[in-house]
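Asker: Below you'll find a set of structures to go through.
What follows is calculated from the coordinates using simple rules that are stated; it is not laboratory data. Nothing here was measured: the structure is a model prediction, and the numbers come from that model. Cβ atoms are built from the backbone, for glycine too; each structure is taken alone.
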Structure P
Amino acid sequence: MTAKLLIVEDESMVRDVLRERFQRDGFSVVEAGDGRSGLQLLRSEAIDLVITDIVMPETDGIELLVAIRESWPKMPVIVVSAPTNQLYLEVARRLGADEVLEKPLNLERLSAQVRRLLEAVD
């Protein structure tokens, strides 16, 4: 079975790069441009893992993480943000993010973390 990833990121270029990378790795990918849309996708589709930015319009990544932990406590979540957002990254870690990564993203490391987290769920 192919794992389905949800990428929640307001920068379309970053979404495109991540989608292409994970589709090439054999994953099914759905995307959202903000946390509110991401939450709607989580409610309507069977998602296996979420990669979310923190600073976004509408619902931000912290609010999304809190909602995920309330409704899907075992859902693997990777939170990414700029290094200038250290406080947000620490808050995400304390709220239960499985992994916290700084941008610019190292795609090899991100891909390895996705595989590791999905294997841990199985």
Structure Q
Amino acid sequence: MDKSNYKNVHTMIGPDATVNGPIRLKQGLIIYGKIYGDVITKGPVRVAKNGLVQGNIEGFSVRIGGTVIGDIKSEGQVILRKNCVLKGDISYRKLHIEDGAQFEGQCDLVGSINAENVNA
């Protein structure tokens, strides 16, 4: 990752680390290791190529390069990199799926306009 990807990222889970249980943060997180539990933050979440999350992820922006077994919720963008595996649903404002990404689940646009609620 280039230097710009570390903006607002204050916590890193190293490649030899395993975390059991939920993680709650105010700032961003980069995951090179394994997390067995939910990840909730107001900042960005990055799952590196060999990273693993078995739990739901909620963050302002979410970039997946590794494996996630769980749902993703983002008020910003979600990027599924070419080597990622995602088994779960995505709630997003902006979505980018690279060629080669493996995704099994449903997508839901955050704040989408429901036709029933629009006054004509």
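Asker: Please compute distance in nm of label points 7 Å out along Cα→Cβ at positions 28 and 76 for structures P, Q and give me the label with the greatest value.
Answerer: Numbers: P: 1.7; Q: 0.6.
That would be structure P.
Asker: Moving to a separate point now. For which of the structures P, Q does the calculation of Rg and Dmax of the Cα atoms in Å return 12.8, 38?
Answerer: Details: P: 12.8, 38; Q: 14.4, 57.
Source structure for this number: P.
Asker: Okay, next question. Could you tell me which structure in P, Q was used to calculate FRET efficiency 1/(1 + (r/R0)^6) of positions 44 and 84 (r between Cβ atoms, R0 = 25 Å, to 0.05) as 0.95? Don't jump to the answer; show the numbers that get you there.
Answerer: Working: P: 0.15; Q: 0.95.
So the calculation was done on Q.
Asker: Output the label of whichever structure in P, Q has the greatest value of distance in nm of label points 7 Å out along Cα→Cβ at positions 36 and 60.
Answerer: Q
Asker: Of the structures labelled P, Q, which one yields 2.7 when distance in nm of label points 7 Å out along Cα→Cβ at positions 20 and 52 is computed from its coordinates?
Answerer: Values: P: 2.7; Q: 1.4.
This figure was derived from P.
Asker: Something else now. Out of P, Q, choose the structure whose coordinates give helix-only ellipticity at 222 nm (-39500 (n - 2.57) for each DSSP H run of 4 or more, over all residues; to 500) equal to -14500 when calculated.
Answerer: Derived from the structure labelled P.
Asker: Please compute relative contact order in percent (Cα under 8 Å, 6 or more apart) for structures P, Q and give me the label with the greatest value. Present the calculation step by step, with values, prior to reporting the outcome.
Answerer: Details: P: 21; Q: 14.
Evaluating relative contact order in percent (Cα under 8 Å, 6 or more apart) on every structure, the highest lands on P.
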